[in-house]
Structure P
Amino acid sequence: MPGSLPFSISKSESFFEKLNEWIGDVFYDILPEAGFDLRDEQVFMAFQLEKAFKDKKVIFAEAGVGTGKTIVYLLYAICYARYTNQPAIIACADERLIEQLVKKEGDIAKLEKALDLNVDVRLAKSRDQYLCLNKLDALINDDNEAYNSVHESLPRFVHESSTLQKFHRYGERTDYPHLTDEQWSNIGWDALQDCLACSRRHRCGLTLQREHYRNAADLIVCSHDFYMEHIWTKESRKREGELPFLPDGSCVVFDEGHLLEFASQKALTYRYTERTLETLLTRIMDNDIRDKTLGLMENAITINEQLFAELVKYSSESKSSEKMTVKKTPSINSLAENLLWTLESLQEELVFESEMFVINDYNLKIVEEYLDQISYSLTLFARRSVGINWLENHNGEKTLVIMPKMVEEILRKEVFSQDKPFVFSSATLSDNKSFDYLAKSLGIDEYASFSVNSPFEYEEMMEIFLSDFASGDFQSKAQYTLEQLKSTKGKALVLFTDKNELYSFKKYTEAYNIDFPILFEGDAEISTLVSRFQNDVDTVLCSVNLWEGLDVPGEALENVILFDLPFPPNDPVFAAKREEAEDPFNEVDMPYMILRLRQGIGRLIRSHADRGTVHLLLDTQLEASVMDRILSVLPVQPKKAIR
């Protein structure tokens, strides 16, 4: 039953000594009897983790593909949670991977069956994965079948006023696969909703799930993004009388831990989207407000439009990155200051409007809260020289992003200063046998570490081919790639570092009559594309973001083509990292590229039965020192491709 340790222990016995004995029994007796393979690498990892839990330290657990590292950290996390009476937090790279961990045939279910355990595991998904009842109600009509079907599928208690007797899960994005991402955005949670003041919050799927997972006894599984959002909002939620998103866990495991830095960069920022101000203010413009207040609103919207026009004008795109570098010109600074002054004046006038009771309290509260956030973001942008700023543009929706500090400073203080075990698990955590690059990026000053190789015999399972191309010769690279896809009749993954090159390759393939389907990231929701790729054996999948996390064993994947070396982009965040480094290329660019290269190659062999080839497309002007580093991390001796 949940809460009971899977081994007996008396008051006079040491928990860690008994855990050590039980771990030995599990790997040498119980799991082999249940049909699991006995892997020396997995056993080594298991006994290495014990010290990190005992000393409450950070540990980098680098274990090659096929080691069974998930089984190892789950055993420790479950036992430690029950020993401390606090759930363990398992943070995966994204929402798709947290679903994989808890699926019926996943590792948790396998452990439950083999060890006769009942594990209390609950999912904590990001807010944008949940339905907003108010937004849905606003779109219900006779002509919209998609939204009507969502409304009809809601559980009965949503519409009732009686006390809820039992937890019911509903309203998650995965419950409505028939909706496009655009349709979902119209009814899903967004940042302009004031959930705290909503009259339906206690019937809301998001609120109910949050209350449910907070009571987990063993495991709470979330994404890196959600864990970092929890860290970033924890203190502000406490000040507002709300509970943090996550409880204090007994320990934290970062699966695919090498990706945590990027989730941190995404979460530890202030984001100001162009449409936000106009959307907010038009909510209350129709009320009987004074002309002075209305004039300030219209002026603020005009200045806001001018500010974003200038931001676009003086921003430059970064290859392989969505982050556009902003040049803070006098005109941009002037507009930002003018907008800030206008919003401060507007906030003063809204105090008078509230006393006249002409504006709905709910709408006014939302507007006031977001004006505070916008004003603070503009203050950071206009009046502080410390920090990193950039512009993003998604389908015409522009967002100014302000990162007040480098993420390692915040992580050092808010995360890794805690007295608890932190486990980083991945096949690629080190660079040149050192974990310093990742540790420095995350603000980790002290850590334990180990590396174990994959149990796979790569020499018998894969071939790696190197091909040289003149710099900028896209045509020859595309032709070579297409020839390789035809040679395996599909069954391939093509990884790009730049969306523009992916789109160019898509256009290139349209000129040819190809006998197998080619899927391109962006054509549909990514998990849908992955499912098609896995189930339709002769398919090709082209992607920018699947260098990590894609697990497709079997004949669906026999060929991996790396269209470019995955060097980091020249965006504002990496520019700041380079400025702080004594040797930017060898301290920032090279380690990043090598880690991602190893991840990309690792997509091919996922089980003992897998076989296939990797094609690495290189620049003829590649420096010898870079080539040497690449050769040092390849799992097999490469061959020169014949063209």
Structure Q
Amino acid sequence: MIREKYARLAYHRFPRTTAQYLGHGRADTAPPEEGLPDFHPPPQPQEDPYCLDDAPPNLGYLVHMQGGIFFVYDNKKMLQRQEPHSLPYPDLETYTVDMSHILALITDGPTKTYCHRRLNFLESKFSLHEMLNEMSEFKELKSNPHRDFYNVRKVDTHIHAAACMNQKHLLRFIKHTYQTEPDRTVAEKWGRKITLRQVFDSLHMDPYDLTVDSLDVHAGRQTFHRFDKFNSKYNPVGASELRDLYLKTENYLGGEYFARMVKEVARELEESKYQYSEPRLSIYGRSPKEWPNLARWFIQHKVYSPNMRWIIQVPRIYDIFRSKKLLPSFGKMLENIFLPLFEATINPQDHRELHLFLKYVTGFDSVDDESKHSDHMFSDKSPSPEIWTSEQNPPYSYYLYYMYANIMVLNNLRRERGLSTFLFRPHCGEAGSITHLVSAFLTADNISHGLLLKKSPVLQYLYYLAQIPIAMSPLSNNSLFLEYSKNPLREFLHKGLHVSLSTDDPMQFHYTKEALMEEYAIAAQVWKLSTCDLCEIARNSVLQSGLSHQEKQKFLGQNYYKEGPEGNDIRKTNVAQIRMAFRYETLCNELSFLSDAMKSEEITALIHWNQRQLYTGPHF
């Protein structure tokens, strides 16, 4: 139940079925929808999505960072007394004890054997279900009027805004801007204004001659296990000047070209009607002005789309900023990321643009190359962010803990104010150490990639029991870390893990305008997925997305938040009730099996001892 504790504190999701079975007889009387995160509903057709007049009143609270975590104080007097506002605050010692407990669990021999056998059993059980019920599922779908795979809602749960267009789209846009506004001033260097024509002249190229090959933004064989080469693909024609001009929100034009391209992608989504996406925009933590600048970009260029919800990605590149003397410590980076959010939550009247933008932001992501090795082992003896002044990058688990801790405090404050909350949805398990997946098990609502679960049967089983959503991108992995045929998505789906399909970077990996449909089509062909499989993945994508409660009710059915067949409306999801019943019964059987085992005297004594050890943190 360790994960449940962290999920509840941060307003992340945790399956009620798992909580009830493993809760030692504890009845959960709260209504099913109560534990859901708060996402701002989309504006009505007659409403202005950029209206700045509905900000709630200022509270005048004070915030102060202590040990890398923001504490909220009602007034100056309370700050001097060190008496924070009544919110749950995380405790590092408890977190490290919980982390070491799970690390011990995943290396325990008998536990590994047990989990491996249960996972094999789950896969075999699904194969038997397919043999017995495939035709019944198909018959159920055939009798479902109007709805088919093409018109069920699908959400691209993992996509980066800077690569949300395909390579041909980017090429057409570059050529179009050069043809229509070659003499427009687009940059300034050493006090000298530079036109678009001069930018291309300095690169010794004529946009008319550009092709997708010379643009060179597509990942191929040369990027396999070379994340550095993959990152360079964000530079069209290998020129960082074109990346700054076309793919950034902060430049001489105020990110106008990037906004125009994003809006073109959004228009295509709106025309398709049934596809949604959750693009990631970057906040680096170099300066506290990044947030107001990003909010201004969003409002000034009118980037809102009913088919898009935004996620903020924080690249783990403190070491680069520190080596360039842009930051004095890791604590300053955290302050630049989170202080503007606390200020906009406490005093929205003074930060109207950021308050508005945060309505359409649903979560945070932590991104970078996971295969980078870190010499530092995170523990409660690790230096706090304020005194982490070395040029060494903190380890992955250090980033995740301090991101989660601040999101948790922020969510509780925003919930108290009746504002939307945020999910933590990091990249995790693409490469690197298995400990990344342990950190995410405690701190994340859902993860992107999760490939390394394949190597740890205990973690894979835990992710199954907790039904942690995983956004998988097999085409992206195929170019970077794992051949398509070896991707575990099909295996995870069969076992019952909560997987969805996503594109990651259409500019680098896809060829068509409908990148998400490309993902579904290739997966269906390679793994011979049935219509019911595809619709189950699509339903999962909507569930794990940041779409609001009202939208999910519209797309999945009024009772979507209930688990099992009761929460499925086949008229909207096109997922057979037979499939939903199988998934629910299988999970209940596994949980019942564990619950019975936990009732034995030996196990009960061990659980009570563990609980005394694990739940002694002062703030939990």
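Descriptive notes on the structure:
- Label whose coordinates, when volume of the Cα convex hull per residue in Å³, for residues 205-516 alone is calculated, return 228 (choices P, Q): P
- Structure with the greatest value (metric distance in nm of label points 7 Å out along Cα→Cβ at positions 341 and 389, set P, Q): Q
- Top of P, Q by FRET efficiency 1/(1 + (r/R0)^6) of positions 157 and 525 (r between Cβ atoms, R0 = 35 Å, to 0.05), largest first: Q
- Which entry (P, Q) yields the derived value 1.9 for distance in nm of label points 7 Å out along Cα→Cβ at positions 501 and 581: P
- With relative contact order in percent (Cα under 8 Å, 6 or more apart) derived as 24, matching label from P, Q: Q
- Top of P, Q by mean count of other Cβ atoms within 10 Å over residues 213-220, largest first: P
- Which of P, Q yields 0.55 [FRET efficiency 1/(1 + (r/R0)^6) of positions 149 and 597 (r between Cβ atoms, R0 = 41 Å, to 0.05), calculated]: Q
- A value of 1.00 for FRET efficiency 1/(1 + (r/R0)^6) of positions 125 and 221 (r between Cβ atoms, R0 = 35 Å, to 0.05), calculated from one of P, Q, originates in structure P.
- Structures P, Q were shown, and mean projected area of the Cα convex hull in nm² at 32.2 was computed from P.
Read-outs throughout are calculated quantities, based only on the coordinates presented, and are distinct from any laboratory measurement. What you are looking at is a predicted structure, and each value in this text was computed from that prediction instead of being measured. Cβ atoms are built from the backbone, for glycine too; each structure is taken alone.
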